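Read through the structures below before going on.
Just so you know, all these numbers are worked out from the coordinates, no wet-lab data involved. Treat the numbers as computed from the prediction; the structure is a model and nothing was measured. Cβ atoms are built from the backbone, for glycine too; each structure is taken alone.
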Structure I
Amino acid sequence: MKINILTPEKNLFEGSAKSVILPGLGGQFEILDKHAPMIAALGKGSINITTEKGDKQKFEILRGFCEVLNNEVNLLVRV
């Protein structure tokens, strides 16, 4: 699946991933390949990405929104 992490200032990450763990308002949740379409609010915490190669990347955010559609995850966040 494709992951895009955008802030008002810049694009933090753009690439393919096996999974992404997000800080939802009610707790962490994970999005995997071919996830059902959804929109969710994000709270303060860490975005943890596992890339297709198995590398891990971590981003700290204050809040934001997540959109999952057509195997693409778009994250609009404040850092």
Structure II
Amino acid sequence: ADFADGISDSAAGRRLTQSLQGWGAFRRFKNQVYQHHPELISAWHALRDVRAQRRAVEWLLDQGLIDDSAAQQFATDHPDPGLP
């Protein structure tokens, strides 16, 4: 939802937001991006990847494998990428 809300093309954002409704939402979202908005693929991958990395760091923190300062530093060093 953050990706769809954050892109500058409001029509594409609306279509992506609509694709996220109900069962099979992620498949529909990916189909919209890959088939109808290929110019957004690299931006989607960048956001997806940084968010996955942050979730991994949060898991490490939850498991006690890193401390709060390391987790916060990672988040600071890896902000969300700018969206087109």
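Taking distance in nm of label points 7 Å out along Cα→Cβ at positions 22 and 70 as the measure, the highest value among I, II is held by II.
Given a computed value of 73 for volume of the Cα convex hull per residue in Å³, which structure among I, II does it belong to? So the calculation was done on I.
Of the structures labelled I, II, which one yields 0 when helix-only ellipticity at 222 nm (-39500 (n - 2.57) for each DSSP H run of 4 or more, over all residues; to 500) is computed from its coordinates? Label of the source structure: I.
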